[in-house]
Structure 1
Amino acid sequence: MSSAETLTRPDWTETNLRLKKATPHQILEWAVETFFPKLTMATAFGPEGCAILHMLSEIEPRVRVFNLDTGYQFPETLRLRDRIAEAYGIEVELVQPDMTVAEYEAKNQGPLYVNQPDQCCFDRKIIPLRRAVAGYDAWISSIRADQSAHRAKADVVGWDGKFGLVKVNPLLSWTHRDVWAYVVSNNIPYNPLHDQGYPSIGCWPCTRAVRPGESDERAGRWAGQAKTECGLHSLDSSQL
């Protein structure tokens, strides 16, 4: 029986109480000790993810890390992958959808991100993620509780019913300021778009710079739409 199968809900409660005041580094050490080598991580190369990659380079650089390469990522994001590999020796795997952007848009008579962004995220993020985590007991995410209402409901450790494995959120209690203080103090490579008014970076068609007066760091994601999440970190009924 795997570690994920033996970690019951009472164990999660106890573990969360124990890890509530732990540092992200300590949480990652626990995750590695508990789940490695069946531990993986998804990163979009945000400052949070880059901070975790720095920590993993010190704890266990062999943890398999992947990026959901939708085909719509900024060139700066993909170049950051190379800088991370150079800095930490961690080769982030690019997990891609079954169809290229050209094939996908031809099948759908154009880009779905315009009128059906949820479907686009499902096809080019959710489905590839399900494939990427198959066979693993746990995955690491870089969400923070203060980023959105969905993320505020998360625990440090819990069962991710959407993808069928344990989810570990080591930066859950950190703030935007905490993340950037860590990035700067450790000279961690980060996406240069952050210096150009992009606090949160996703796919280029659905991301713009935050405008003056917009206090929400995710205001540039799916701007003008009700959509606020790609679906990777939103809770369904099996996760509540």
Structure 2
Amino acid sequence: AATSAGVLVANVPAVNARSVAEHVMFAALALLRRFRVMDRDLRAKGWLAGREHANSTSELAGKTIGIVGLGAVGQAVGHIAAHGFDLNVVATTRSLRPAPERVGFLSIDALVEQSDVIVLCCPLTAETRGLISRERIARMKPGALLINVSRGPVVDDEALIEALREGRIGGAALDVFSVQPLPPNHPYFGFDNVIVTPHMAGITEESMMRMGVGAAGEALLVLAGKLPVNLRNPEVIEHYRRRFPAGD
């Protein structure tokens, strides 16, 4: 519609990649160290009840993290995972760009089978809708974690809920859902090994500042008669120039 009207469309890509990547690591650590139940039981039942959970916790180091989608967020996750936590990093991506340092490429099925932590960073497309299907969830390791910071429909919710109820996977951290806001009676709220957040992995003071400054910068370029740096509809330029000839 904007293109038909001769309106430029721009965005500010990658400004929240670091924020999302840090959220991924936070979620993985919270699940592995059983933070939710430890904190709850420490407050409600006392020191020893909280401490008891330590007997079934584990470290990130040495595990395999599988990243689905190697855009800005996926690359940021891979960098932190490899260089900050000494994880083995594998990824699957639709692009054929060279793999970043310390990242190996796998097919989606091999990634699901081999990863201890699976992180969804891909866009929602016809190809990725339902990508984490019942069949692929069944391929996951018994203790594997699923972290979704992409879009809700990438995951088959019914299959994931069934796997969680049966204790077939280690847990999940979900920032996005097929229906948002998530209904208060949704099954995801009933699992101790599920972390739910309200689509805020990319929201920090720093990322919002980068987003605001970036958007303002693009607007200033347009007001100066120039094109934005991150123009998303270049096919509009001829129509736009007819509306606003250079120098007017």
Structure 3
Amino acid sequence: MGENSTVQKLVSEAAGTALLVFIGVGSVPATLLVNGDTPFTMPSLMTISLAFATVVIAVVYAIGHISGAHINPAVTVGLAATGRFPWRDVPGYVGAQVAGAVLGALAIAGVLGSPAVDAGLGVATFWEGVGSGQALFAELIGTAILVFVVFGAIDGRAPAGWAGLAIGLAVFAIIIVVAPATSSSINPARTVGPMVVLQALGGSVAWWQLPSYLIGEFAGGVLGAGAYVALARTRDADLVEVAGTEATLAEGVVR
């Protein structure tokens, strides 16, 4: 089978991330609007988690064969850091993902209107009593778990056809635990896109929180990727690497 063009891959990443934000992030103001004055409780959190999980599952199966369905700069950087994705393609992917997140957030405002903007548009924020250090750690751990699962699910030795479901369920589980600290963004594009749109529409954005999200998410992506590669590495791979190194050294000696 032929490979899709770069443009097709970038458009797929933008579209996939837009869907993630529209459905996943959009479920936050939607839940708040439906609840009205009802307190936000675990059933509300589970509804939001399920929205994120189902859209991730759908997007992975819809565009995974086109662009890889990264839909998350932390995944893209994690893949590049472990040699599974070319660094030269990282800026394009990340740019497409952020653009898609902005479009998705605009769609939320277009569908739910000003009440969604007044409700915060689903922008990820620290929960009461959470500081920058705790938030950074929460995003790091959540993103590391997500990327670890992504790497395992797409490993050629994993059961075929289950990657989308495994990744979606991981997102569901992570949100349940991490959301009470940081709203569980675990995705730099999902963090930035809604912030930009909320600011543009006149909302209040806590930009001072952004570094904790971005540092935690990118560091978590690299940590999760590195942990999986170290854990899954086989003896055969080590032998091949040693053989390749010896061959390179031998070639240098001959020259």
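Taken together, the values in this text are just the output of simple stated rules run on the coordinates, not laboratory data. Only a predicted model underlies this, so the values are computations on that prediction, with no experimental measurement involved. Cβ atoms are built from the backbone, for glycine too; each structure is taken alone.
Structure above, values below:
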read-out: Per Cα Rg over 2.2 N^0.38 Å, the highest-valued of structures 1, 2, 3; value: 2
read-out: Read-out mean count of other Cβ atoms within 10 Å over residues 15-22, computed value 25.9, structure in 1, 2, 3; value: 3
